[in-house]
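Chemist: Input: structures, listed below.
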Structure P
Amino acid sequence: MGESMNAAHPEWTEADAAAARSAQLSGARTLLDSGELSARLGRSVTISRVRIKPGHSVVAGFTGADSEPGWAMLTWDADKLGKARQRAQDSVRAEMNQVPFLVHAARRPYLFSGSVWADPVLAKDLTEARAALNAESGVDRPWTFLRQNPRRRVVAVVPPAGPGHGEKVIRVAARKTTAGALAAAQRWRELGLPVVRSSPVGGRGTALSAPLWGWADLSTHPHGPATATAGAAVGELHRLTSAPHSSPVPKRSGTGASAVALVAPWLGPRADRLAQTIEQRFDRLGPGTSSELHGDLSPDQVVLATPGSHKIRLIDLDRSTIGDPMRDLGSWAAACRRLGHPELVEEFLTGYLTQTNADLRRAAAWEAFAQLHAAPDAFRLREAHWPAAMERTLALGEEALQR
């Protein structure tokens, strides 16, 4: 059984072994290797996301054959195990159908796993949101999960509440994150910007619902007119919310380099050089202007209405904030180049410039900043060829500074 489960998973490499050692926890490979985790769980799963805190914990999100996500955690912290067990028990008492929670190693380092409904941080929030949605329709509405970041965020789709209703996207996250996203959506709609209407779900302030709007996003179906519309919308946001005070230059480039060096120490010096060059560039540029930002702008955050349409909606406002508007342009450009769609950079800029001006040199610095901080994502998302992807992303950051 173990051999058949392992056969479908990527081969373990020296790079993977180096990343496992960086966790400084015996047994870390189990949470980085889908084959190893499958053998431990007794069923085939695929790891979709990992997070390492050296010497403290490794957290993995995974999906199984039923497509329902789960999570596993390896930690020295007995309190983490106790709280996770309690959350799972609370969910069972709330009359959930099934909330599997298993302890695989009861001695340090502790290893335990559970379903998404037993998430150690979000279980109560998920339970409350599910109960509220079921009360609205009078039936148990199944959740189709789109994304899971254990202990931080869950995104799912639920079927219509009844005739005349449509499917809803449900987002569950920390109260502060949810409140910020809801407030941004309300403000931006009042400004006439293309965002979907979001509504709170339940009474904990941790869940939002929004109509499942549109056909596809620009990351999978790039389309020039829709990209220009998105650029114009973001330009309008920046123009309408422009503030008189300046935004400080970023001082977090070193954290991106440290995240690279943690799992890929051979790339650490290169990441450090990039971080230093970025900081030097911002020091020369000085403080920028300030406005409201999307904060995580990329083609997968722009949804098209229909095939060939120019109509769009901006989604995923979890990281909306206030800062240098060129940060949004840099984030967009970085994501487009990683996707292999550099044409979307110019198409977006065409729309943006119909609403406001752009400082392209500052945007390029933010693009490099975004690439540096995105470099570890290939590892975190357990891409099969993550070392090469990390190196390519660093190269894109270096190229941005040449513009």
Structure Q
Amino acid sequence: MAVAIVSTFLAHRRTMDLFDNRYYKINKMLLRIIGRWPYQSPFEGRVFLTLLLILTGSQLIPQILGFIAVWGDMENFVECMCPFGTAATCATKLINIIYHDEDIKRLVTQMQRDWENVLPGPETEILQRYSERGRKYTMAFTIYLYIAVTVFILGPVLPTFLENSAVNESLSSRLPYIAEYFIDTEKYFYHILVHSYVCSMAFVTIIIANDAMFVVYLVHACGKFAVLGYRLSHMTEYCKFDENDHQSFKTDDQAYRHIANCVAVHKEAIQFADYIETSYSTSLLLEVGQCIVLMSVTGVQVLSNMDDPEKLSAYVSFIMGQLFHLFYSSWPSHEVMDHSTKICDSIYDGEWHRISIRARKLLTLMMMRSLVPCKITAGKLYLMSMENFCSVLSTSMSYFTVLTSMQS
């Protein structure tokens, strides 16, 4: 019992050390803020999560009531859909990451093991290169989304603080989105405004924490396949060959042991990709669905507010954020597919003709499996890829055309 406790503690410490480095520090911080970092103390996690649920609930409920209040008013209904859809997406992502808590912990633990198992030199450099790529993706996504939400929430209210703002215009019309608080909106305008700003930042933090870590998992999966590809294409660097090995049926040789290890690593990489797919599939399905709807609706809002620069800037930033968000999930998912199928090419590049016949049979099995790409799907219905990303844009434009004709 004592040995198990000590080993668990040491594993915990190693994981903490890995995610405190420059590659994953931002992701760890964001997950801790939303109370979903697998290794933070239960008390801290509950406190942060409770505060976040209070914030999101206090904004989501008024938005739902506001959504109901404008039912039947096409113009306000369409205007209400964008922020409401975003809030609903945030709630979905938070529920998903809570439900898949054990799967997330398994992924984090596996990443730690991968760093422990790579050999110093080229293998470590490969994993570092992919980790650096994941860090840059996280930073770009974080900066862009925070800028986009700032433009969206500040756009409508800025004229209120300017001298040339309309004197007789209702303050409530300058709120970032339609919501029903059952209080005098004019009297408590600034209280509601500050509340909406804080909640909007909380919503975006949920999205960033969830999706940035999702992409880090995907990039790490690509790194796992890349390390495996290196081991296969440089197999002569890992074992010594006898000149007669290629004609032998040896039951125990260095090449066979090396290839057997590669088969185990290949299986592990496929399982890692499957864990990612299992953990995020449902969330991705809802994300893709709301993205199609919201981009169509936002396009209508852009056309309707061409003469209103404040609202126009808000909706343009929103639609660009939606595009970037979907692209951000699709591109790394597509990369996982490509990297999983490149294993076959890596085997061809290696000196497979010099290894024993028994070892070659293992390579054949690995080649056959690598012909089936690892896929990240949205609810098993939609394949996350660049091809389907373009299809979503096309579908959104079709719905946009229909909505525009209905509005006119």
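A short reminder: the numbers here are calculations on the coordinates, not readings from a lab. Given the structure is predicted, the values throughout are model-derived calculations rather than measurements. Cβ atoms are built from the backbone, for glycine too; each structure is taken alone.
Chemist: Taking helix-only ellipticity at 222 nm (-39500 (n - 2.57) for each DSSP H run of 4 or more, over all residues; to 500) from the coordinates of each of P, Q, which one would give -26500?
Modeler: Of the structures listed, the value fits Q.
Chemist: Given a value of 13 for relative contact order in percent (Cα under 8 Å, 6 or more apart), calculated from one of P, Q, which structure does it belong to?
Modeler: P
Chemist: Here's another thing I want to ask about it. When mean count of other Cβ atoms within 10 Å over residues 298-305 is computed for each of P, Q, which one produces 19.4?
Modeler: Q
Chemist: Quick check: 0.00 is what I get for FRET efficiency 1/(1 + (r/R0)^6) of positions 186 and 354 (r between Cβ atoms, R0 = 25 Å, to 0.05), calculated from one of P, Q. Which structure matches?
Modeler: Q
Chemist: For which of the structures P, Q does the calculation of Rg/Rh (Cα atoms, Kirkwood Rh) return 1.08?
Modeler: Q
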